[in-house]
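Down below are the structures I want you to see.
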Structure I
Amino acid sequence: MVDAQRLNDLLAAYGVPWDPARADYDKTTIAASNAVESPFITDGTLFAAFAPDSRLDVMDVTDYEGANVIWKMCEPVPQNLHETYDVIFNGSVLDNIFDPAQAIRNMTRLLAPHGRIIHIERIAPVKAPN
């Protein structure tokens with residue numbers, strides 16, 4: 001969840017040229033509805049800033065937030081998806097499903113030889129009772 005200016009600042013700090021005018025803005029996810037003052041860019045915009053010629057697929061259990069590959073990660077992925085992706089970005093999947101071990105097996109099967117998986121799990125802090 002980043003806005004175009006923040007991405008521009010991050011890339012500029014590392015000497016990576018990027019034009020914020022190329023940003024597409026997230027209008028479909030739950031996070032987008034909470035970002036009124038500074039809208040978030042889409043996943044596609046973020047990843048294209050690093051790899052402009054790449055293809056982006058988004059996998060989820062439904063198409064509710066714009067996923068184009070619909071699959072339950074608690075079930076084995078079909079053979080036709082095996083070794084498909086060079087990079088898999090897991091953005092807080094494992095903490096939201098019943099069988100995280102199966103999800104990790106699936107991600108491993110989805111990964112092309114010599115590919116990489118990036119896991120980022122974000123769990124909301126628990127407030128102590130008063």
Structure II
Amino acid sequence: MIVDNVNLFDQVLEDDEYVVRTYKPHKGRFWASRLLGHLPGLFLVMIFLLIYVGVSAFAAFSTGTAIVVTISVAVGLPALYFAIEVLAGIPWYRSRYYCLTNHRIIIQCGIFAQNFRFMDLSRAAERSNGVVRFFF
């Protein structure tokens with residue numbers, strides 16, 4: 001998404017440098033990658049917790065209590081992690097901007113302080129076998 005926040009990058013621009021365009025990450029792609037990217041790992045953790053906690057709980061508690069404890073831990077811990085991931089993603093998305101200048105690419109990130117990452121345009125892309133690879 002193209003944004004009009006040129007003044008965000010004024011403090012890091014060089015004398016002969018000007019902003020060509022500023023961008024914000026695509027909201028749908030950001031949330032899809034952030035949330036869907038964790039699902040396979042969360043399912044593996046849930047399976048591990050079901051087995052590990054289930055064996056321990058059935059040895060220590062009665063059957064009904066063991067089932068409740070096993071399901072609570074196996075679903076509750078991954079759900080807690082997922083909720084923290086969602087809540088942490090909100091300020092991360094709000095603070096992320098991309099800037100294309102005539103000399104380099106600048107990324108503004110940082111939740112508590114403004115951090116900037118830089119990449120010269122001459123080094124930004126390397127072409128091999130028809131694939132463009134970006135290095136940040």
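2.0 is what came out when distance in nm of label points 7 Å out along Cα→Cβ at positions 58 and 90 was calculated for one structure; which of I, II is it? Could you put the intermediate results ahead of the total?
Details: I: 2.0; II: 4.1.
Working through the options, I get structure I.
So relative contact order in percent (Cα under 8 Å, 6 or more apart), computed for just one structure, reads 22; which one of I, II is that? Please list the in-between numbers first.
Working: I: 17; II: 22.
For relative contact order in percent (Cα under 8 Å, 6 or more apart), the value 22 is produced by structure II.
Of structures I, II, which gives 10.4 when mean count of other Cβ atoms within 10 Å over residues 50-57 is computed from the coordinates? Write out the running numbers ahead of the final one.
On the way: I: 10.4; II: 15.1.
Checking each candidate, the match is I.
Please state which of the structures I, II yields -17000 when helix-only ellipticity at 222 nm (-39500 (n - 2.57) for each DSSP H run of 4 or more, over all residues; to 500) is computed from it.
Numbers: I: -7000; II: -17000.
It traces back to II.
Which structure, out of I, II, was Rg/Rh (Cα atoms, Kirkwood Rh) calculated from, if the result is 1.00? Before the final figure, lay out each step's value.
Numbers: I: 1.00; II: 1.22.
Derived from the structure labelled I.
Taking mean count of other Cβ atoms within 10 Å over residues 42-49 from the coordinates of each of I, II, which one would give 18.0? Could you put the intermediate results ahead of the total?
Values: I: 18.0; II: 13.6.
Structure of origin is I.
Each reported figure results from applying straightforward, stated rules to the coordinates on display, with no laboratory input. All of these numbers come straight from a predicted model, not from anything done at the bench. Cβ atoms are built from the backbone, for glycine too; each structure is taken alone.
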